[in-house]
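Quick heads-up: structures coming right below.
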Structure 1
Amino acid sequence: MILHHEFIRTAKKLARKMAIIDKATGRNLPFERVLIAALILAKKFRKYKDGYLGIMVPTSSGCFLAVLGTIMAGKIPVMINYSTGAAGNCEYAQNKCGFTTIITSRALCEKINCPHVPGMIYLEDLLKQVTLLDKIGAALKSKGSADAIIRTLPKSDIEDVVVILFTSGSEKDPKAVQLTHRNIGSNIGDVTEVLNLSDQDVWMAILPLFHVFGYTTNFWVPMTIGMTTVTYANPLDYKNVPKIIREHQTTIVAGTPIFFSGYLRESVPGDFDSLRLCVAGADKVPEALREGFKKKHNLDLLEGYGTTETSPVISVNLPERNRPGSIGLVLPSVQVKITDLTTGKPKAPGEEGKILVKGDLVMKGYFGDLEETSLRIEDGWYDTGDMGMLDTDGFLWHRGRLKRFVKIGGEMVSLVRTENALEQVLPQGVECCIVEVPDSLKGARLVAAVTEKVNESEMIRKLGGLLSPIEIPKTFLVIPEMPKLGSGKINFRIITEMVQKQTK
């Protein structure tokens, strides 16, 4: 599947159908107008000399059109995170990938206090430059057949890179992941099949497109299948998102557990009656959140698993085959094996090891980093860096990042296991993160970072019934607000630095 070609065929077939309902701008665009606007932007973008164009625009019709226009101009979009340190992220992307031009929004930059970065082009200014001739030319071109329109565009191959996305940077500097049409197309095909997606679905798009979860599922899935997409740029607006879902009778929403926690809290019974699929990914789903959705909305919050490097979905629970606590069944075209940490030999069902993935979903590689690519992909198998196991029924279970396992007194200890236990005994609403710090006797020890002061001796006593002594933190440090990434995931790197600084 060549993604923009598939979009063009869908837009021709469903011309009058509503493609985007943009809640940020109030702009509603049928597929035929999305196609015309993308052709106009493609013409504008061709004049930029860069082969890459940075895109820093919130989830909206403007973002969708900027991505489509970039690819239809024969260029590669580089998606830039605006949630934290936007200017620094722009410069990092420019330096990493060697380009200058960044398509962004003046309204966004003003809202987040992002200074002008050399190379920035504002969509508001671009739209003012669109002439009547531009509109007529694009409208006439759009009247041709899908194949005729495709022939007017730069040639594309299924192995061409269709986006560069950056890893989260929660552990070290972000890497630039190159995903191809084949990579993302493979994921779209699998997800469509297992979740029974169709053009009758209405997608609630809340995830940013700088995150692979949003780029594939909130953008390309509905644009290629022909769904109506309701876009809303602020997933943290917990009060309004449930109201929008109710208003537009959306049938699918995908998000992160932190977002779903907010929606559960602020929603009222009936808000989610139209939803047939509610899928959470990018972080573990707490049992209390699952139970809350079932009790309040009679909805199963389905947990899935993926990585930026795998386009992203590797596995997902299904409405008819849902095993709470697992990260679901592996997608049809994907191979997963669990290997021994030391020998690399495959593990049997029920045995824990490192999760490796193979298939068309695996990235082309890291931009400008052959060494790191070769360390992560061997014989087509991508090393996720995650620990887990496959059970006898084929469900995949996640046990945490390998980097979140530490050796204490000669034993491997899972920081995630300790966090899970601590979450069970902490007062409601208190967040935690377990960090490893050096220890002169055991080599390392565990420290619990918590968002409120707690009774340490009580916590240690309660953990004694859940964990072995070596897994229990003896020190508790208060960090009033856990640093988080744009996806809502905890920023382990920043928290580790904060804890290590306080425990020196």
Structure 2
Amino acid sequence: MSKIRNVAIIFGLFLLLGCDSISKKEEEKELPNILFLFADDYTYDAIHALGNKVINTPNLDRLVNEGTSFTNAFNMGGWQGAVCVASRSMIITGRSIWNAKQINDKWKKKENFELAEQSWGKLMEKKGYKTYMSGKWHVSIDPKKVFQNIKNLRAGGMPKDHRKKDALGNWIGKGYNRPKSEEDKSWIPYDTINGGFWEGGKHWSEVLKDDALDFIDDASNSDDPFFMYLSFNAPHDPRQSPKSFLDQYPIENIPLPENWLPEYPNMNEIGLESHRDESLAPLPRTPYAIKTHIREYYAIITHLDQQIGEILAALKKSGKDKNTYIFFTGDHGLSVGRHGLLGKQNMFDHSIRVPLLVVGPDIPKKHKIDQEVYLQDIMATSLELANIDQPDDIEFNSLLAVAMGKSEEKIYKNGIYGAYIDYQRMIRKDGFKLIVYPKIKKTVLFDLKNDPLEINDLSTNFSYLKKKTDLFSGLLSLQKKFGDPLDLSSLVP
């Protein structure tokens, strides 16, 4: 009997271990795919389904209706004029702005490449994901050290021969300081001779879409989970698109932003006066110039939306859509005329706030979440979806429980932090925003609930002195948490 009992025990253990092995294999097979759609210069309100009645975005609207939208997602800012460098470095490394800068600086010097082993792409690869990247990169490490499969890389922005300055340091050439009047035809967005998005013969958004379709077709024949990092250059300037897309936006139908200004005061002191982005339109701004830039912005977004629609259709045709989580966001926003500004080198919502859409299994449909998060939380969210233990050095947080409706707990209880070089600092908390301009020792305060367009500065209103003081104290705490090197102690209200 003892021999029979021993055999039974051994057989039982074999079955148990065998079942455990099978369950682990099943777990690996069931890992969801991750499709990350990343746009450049995409401000938070440039989606029709999120309230913009002028813009046409039927495919992004579909993502809004089929999933959950985080309506208050932010980028922390930038350590240089190209804010995209900081944003993209943060999402790839999972580190907050100043820690990401240290890593990016080391990579620029060809140092510490081993840190790439903890990058987003490598963490997914180690879990068994087939990783893919195409489009804009703008991180100081070779993307081949982060992703397995790389297609067409593109720096973005104006063609190099358009990036010129005169003897006084003013930006000159096609695409800048225009339109000066309704008769100014120095730049035609659908003229392929201007290069830019037309460089190579096909619009770059279409090239990226074609790359994505090829990868999806290949992935449809594999059981391996995939992680696609599709980084569109659109709608970054030069905002070019086929004529049919511009024709959807007659300039007389483009409204002027309510918070537009001919010129933002103290532009030089806050680091903007000589910046390339701000040189795209004449100063002072004119209603016609701003409407022209908005028209071109909307047109290239609608063209981008069409490419996203084709990618989503291919995903569905492949059958992979049923086990794929889709994320859409931008690396930062854009002013496009609001507050007298054109670029993203500021702390206003139009420049730091982006759409953040999540679609996938178990994600509620037509749901909006207004709590404040960072766009870089997408990285941590994908790690949780992939059953990857988040490394201790990752500073952002998964949105999964909140997105699935399993938690309403506020993720960033101490507020949202923002920075631009040493010219600007910001805290957004409890419905208010405080912006600090250290160079001119100035602060501005906005009640975001009653003044979402950030028009009425309350900083000199004595009734808000305590609020300003509390926010400033909170900003100092966030500076310390994120290793911010800028000393603001002499500016205490």
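Every read-out reported here was derived from the displayed coordinates using simple, explicitly stated rules and does not represent laboratory data. Everything quoted here is computed from the prediction, not taken from an experiment. Cβ atoms are built from the backbone, for glycine too; each structure is taken alone.
Once relative contact order in percent (Cα under 8 Å, 6 or more apart) is computed for every structure in 1, 2, the highest value turns out to be that of 2. Work out which structure the value 2.6 belongs to, where distance in nm of label points 7 Å out along Cα→Cβ at positions 146 and 218 was derived from one of 1, 2. That value comes from structure 1. Here the criterion is Rg/Rh (Cα atoms, Kirkwood Rh), and among 1, 2 the highest value is seen for 2. Comparing mean count of other Cβ atoms within 10 Å over residues 186-193 across structures 1, 2, the highest figure is found for 1.
Which structure, out of 1, 2, was FRET efficiency 1/(1 + (r/R0)^6) of positions 98 and 402 (r between Cβ atoms, R0 = 35 Å, to 0.05) derived from, given a value of 0.85? Walk me through the numbers on the way to the answer.
On the way: 1: 0.65; 2: 0.85.
The structure behind it is 2.
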